[in-house]
Structure 1
Amino acid sequence: MGTITTQDGTEIYYKDWGSGQPITFSHGWPLNSDAWESQMFFLASHGYRCIAHDRRGHGCSSQPWQSNDMDAYADDLAELFQALDLQDAVMIGHSTGGGEVARFIGRHGTSRVAKAVLMGSVTPIMVRTEANPGGLPLEVFDGFRAAYLANRAQFFLDIASGPFFGFNRPGATVSQGTIQSWWQQGMMSGHKNAYDCIQAFSETDFTEDLKKFDIPTLIIHGDDDQIVPLEASALLAAKLIPNAILKLYSGGSHSLGDTSKDQLNTDLLAFVQS
């Protein structure tokens, strides 16, 4: 575990476990690198170097007032790649982190990257536009912002208790510990940073970034994802990324790293080894 300081003075915290070919992990909103610990432990135990950072404004990283956007997120990750001299890396991104991986490749290319995984990713774009008529109305995200400002602690608890893990589905096995872990990670994020990130994950268009993918790419998505609807994300991204592999989890939630942990770990290892 360590930190780097980016060119604009932001301190980025990261975990660095194991040795071997590097695998990087980009987390979702409003979480941090803790969200990836099950996958990191599993893959590091199978001979890989697993690196996960806390996005600026999240977790143990510093909380800059400005530049809480996808370009800055991608550039921070590129600086981490350079500082650690990562080569032949496998990039894995969940939700907002999938957007971060896409923008990284769009801005910095794949000279240091061997493969990519987008899981429950916000790509190509979440909000409804003329070019993306199947997206979610802007009013949905305005509602997020309003609820966040009204009582962010309760808003985070409501998300974790319901749609994020699918705990609101009939017959779901609810884990109070999982809910509390999500809430704790969310509350570690900077107030302004997590607020700004709602716009970053919902309104950023990654279409052109996805077209620049020239490496083997695995797209994983739960078909019961209540946060990032399948039809407006993975199905579209799979058409934009050349030769992408699309794998759907039947009944899968948005947080497959928790609710489908064993299956996900097995699939990630098989893809990395392939």
Structure 2
Amino acid sequence: MRLPAWLGQHLAALRALLVLTVLLGFAYPLAFVALGRVPGLADNAAGSLVTAGSSLIGQSFTDADGNPVPRYFQSRPSAAGDGYDPTSTGASNLGPESVVDTLSADPEEAAPSLLSQVCARSLAIGELEGVDGSRPYCTPDGVGAVLAVFHRDGLTGPVTRAVSVNQTGTPFLPTYQGVPVEPAQPGQDYRAQGGVITPIRGTAPSHPVIPPDAVTASGSGLDPHISPAYANLQAPRVARERGLPLDRVHELIAEHTAGRALGFLGDPTVNVLQLNSALDGKS
């Protein structure tokens, strides 16, 4: 007996549903579960969990007030939520042209530029590690050394006015090309008023002591690694706080340093969580 066309279509659809359910609802997930049990992949598939978290996701080693705990190596900054929040992963979306702070008496409206964030972080790390935290284009008090320069003829001609756009107190320069430098006033857009935004390099060394990864967040905000240069910069403090020989701390850094991917991609990295966990086992 020939089935009606509409019934045949429904039966074909039902068969397709059953086949796809078996393939995609059972076989496909089970295949990947099995793949996740393959030696070498099992740890990553399970989240690379360790006693104090996951070795794949960074974390802060700070006290309740957000201050670095001196006995631990510090991670790189994070722009993910309040720091290393997997539910808010992401970067700040600030780029090289972010050099002017948003100044406001209302803390909710005020926002530092990327340059000022880098300057402040470098200064703080310099104080923590007892090294020179100065960087080009940064003021001694840790903000971007940037002027809004006004010229008589718009973009050219003698300078008629100069404003330190990231400082409301005493400017980092007393004068610029013979003109007194003014402090900024919150809420003013000096660029819109005709000022030419002019970063001032200053006298900081071309190659700062504080490495770039110590003052910039990763694109995901979850990076658990730092550079060997940043780890070695922190080594004297950690050794002193833990009462360990400095050579032993350097050995632990070397043991937890991963080389370039495939031998040529990226740079060597140090997993901060694993390094700190190893230190806790040695202290």
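Tell me which structure, out of 1, 2, gives 101, 63, 39 once Cα extents along the principal axes in Å is calculated. Label of the source structure: 2.
Taking FRET efficiency 1/(1 + (r/R0)^6) of positions 5 and 117 (r between Cβ atoms, R0 = 30 Å, to 0.05) from the coordinates of each of 1, 2, which one would give 0.60? Corresponding structure: 1.
Here the criterion is distance in nm of label points 7 Å out along Cα→Cβ at positions 61 and 125, and among 1, 2 the highest value is seen for 1. Taking mean count of other Cβ atoms within 10 Å over residues 133-140 as the criterion, the largest value within structures 1, 2 is that of 2.
Here helix-only ellipticity at 222 nm (-39500 (n - 2.57) for each DSSP H run of 4 or more, over all residues; to 500) was derived from just one of the structures 1, 2, and that gives -8500; the source is 2.
For which of the structures 1, 2 does the calculation of distance in nm of label points 7 Å out along Cα→Cβ at positions 141 and 205 return 2.6? Source structure: 2.
Out of 1, 2, which has the highest value for mean count of other Cβ atoms within 10 Å over residues 21-28?
Comparing 1, 2 by mean count of other Cβ atoms within 10 Å over residues 21-28, the maximum is at 1.
Which structure, out of 1, 2, was distance in nm of label points 7 Å out along Cα→Cβ at positions 29 and 197 derived from, given a value of 0.9? Considering all the candidates, the number was obtained from 1.
Since every read-out is calculated from the coordinates, none of them should be taken as a lab result. Remember, it's a predicted structure, so these values are computed and weren't measured experimentally. Cβ atoms are built from the backbone, for glycine too; each structure is taken alone.
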